[in-house]
Structure 1
Amino acid sequence: MKIKKAIIPAAGFGTRLLPATKSIPKEMIPIVDKPALQYVIEEAVEAGIEDILIITSRHKKAIEDHFDNLPELENLLENTNKVDALKELRDITNLANIHYIRQKEAKGLGHAVGCAKAFVGNEPFAVILPDDIIYSSVSCLKQMTRMFDKYQTSIIGVQTVKENEVNRYGIVSGTKIDEKIYKVNGLVEKPPIEKAPSNIAIVGRYIITPEIFDILENIPPGALGEIQLTDGLLELVKNQDMYAYIFDGKRYDTGNKLGYLEAIVDFALKREDLRNEFKNYLKTIID
């Protein structure tokens, strides 16, 4: 079975990027000239995803506006012969079949994923956290769908982190079966450094089987009184195989200020239209 649907939870307040996120959804803050959310949607499309459900909240209308038509602007670009800008604008609108549902209460990532039960139905699906922008020659999610094609069960995207950082992530306990694949035995959410089973950290990419929904409906609240996706996955692994895949690529946590700045600099330097002038500018301000 192919992965054709993806969920993007985007209902949070983005408190790590305040005060900007008081009025602008964190997912819409641009990396150079493109909202962070658009990068992850393009990643999903490259992986063959056809339908995307964005979990929003009442202060996120700008997300829907960005992926909708704007006839007045399109007419202006057409009348002024700005062909490239017009094409780019229309390409955004036609990226994928994008759907929306509101998470009425902030009850955690597991609760947000659970809101997608009717959308997903009885098929495996992807979950993409838009704070995590991953640059790679082959999109992270495409790498993971290839792993799903092989194993036909849940796949968690992971990377190794420094040992002194394990208490910031969900950590995998597992058995190595290939250079980049671990069979998952357990998951621990933000363990103390001395109790972490490994330094294999869960990053914001998942492919999950639909059995997760019944689990999320019945598990008690975990950390912070919220329904935690990690807790749901821990229950799921008791009943079916699950694998952790160390994907190729560089991950940027754009939900925090330093990660956001790193992404802007690196993505600008990858742009042919910006690279040389921007690099020269950086040389003038760096000792």
Structure 2
Amino acid sequence: MNDRLHALLEERFGAPLSAPLTDDLPDAWHMIAGRGSCRHFTDEPVSGSLIETLCALAFCSPSKSDLQQRDIILIEDERLRTVLNQLLTTGPLAQEWISKAPHILVFCGNNRRQRQIHQIRGKPFVNDHLDALFNPAVDAGIALAGFMQAAEAVGLGCCPISAIRNEAQQVSNLLGLPDHVFPVAGLALGWPKFPPRITMRLPLTATLHKDQFNEENISHDIEAYDQQRNAHRPIGAQRDVETHGEVEAYGWSEDKARQYTKPEREHFGAFIKSKGFTLD
């Protein structure tokens, strides 16, 4: 068990962990270390009772100050799903695989309920600033992670869909989201057609800091990561060749740099303000 976890983490981070581990390790650690996103599903649906249970488990996750500012919307209506598919599978940022996912859920941040509580209890709401947005966004993200861990523990496949925010206003209209409720991410869910593949992550030397933030070796770490990832699982196609041309050594950093040379979600701030949030 120890050797298996070490092997999974070494595959993930490109180097073995320096700290020794005991032999008595939780099975959940192996599941987490070996997880991967799923974008190819069988046609078998997931039972409604199982999805409801997974949502309940997701809401068991931590919440800032027990405020519980997160909701989940399960898309069951075929008309809604058709429109949502069209939004996410067309245009320059299209992801065609989404339409083939058996189930789509949308995780939302909800600061509206807190404001309603203030009205019900006759108390002033005095925290109408950026934190009123930040807290429910984090809460929704924590619930999303909890849902995925619970789903993958029973053999389901998941893939978060940040592209929901590319069409935030249209998604909000489609799902009837009121003021102070906003989409954080979608989630594709189903039984996987293929076993998940591990995607390498940046080395811990780049992302794990002790006492003080340290980026002294960031260029070296990124270069080493590009090389290791190319050797492990190279990126299939170079992004935006018409603008940037083709390069021989096309790694993760080149791909991410090209991705963000074009505006993306530039209207999201205006959408959030239209939902009644003050970002001071």
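The numbers here are math on the coordinates, done by the rules we state, and not lab data. This structure is a prediction, so every number in the text was calculated from the model and none was measured. Cβ atoms are built from the backbone, for glycine too; each structure is taken alone.
Tabulated results
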read-out	value
Ranking 1, 2 by mean projected area of the Cα convex hull in nm², the structure that comes out highest	2
For FRET efficiency 1/(1 + (r/R0)^6) of positions 67 and 171 (r between Cβ atoms, R0 = 30 Å, to 0.05) computed as 0.80, the structure of 1, 2 it came from	2
If distance in nm of label points 7 Å out along Cα→Cβ at positions 27 and 91 is computed and equals 4.3, the structure in 1, 2	2
Among 1, 2, structure where helix-only ellipticity at 222 nm (-39500 (n - 2.57) for each DSSP H run of 4 or more, over all residues; to 500) as derived comes to -9500	1
Entry that produces 14.2 once mean count of other Cβ atoms within 10 Å over residues 195-202 is calculated, selected from 1, 2	2
Top of 1, 2 by distance in nm of label points 7 Å out along Cα→Cβ at positions 235 and 259, largest first	1
Distance in nm of label points 7 Å out along Cα→Cβ at positions 139 and 187 - structure with the largest value, from 1, 2	1
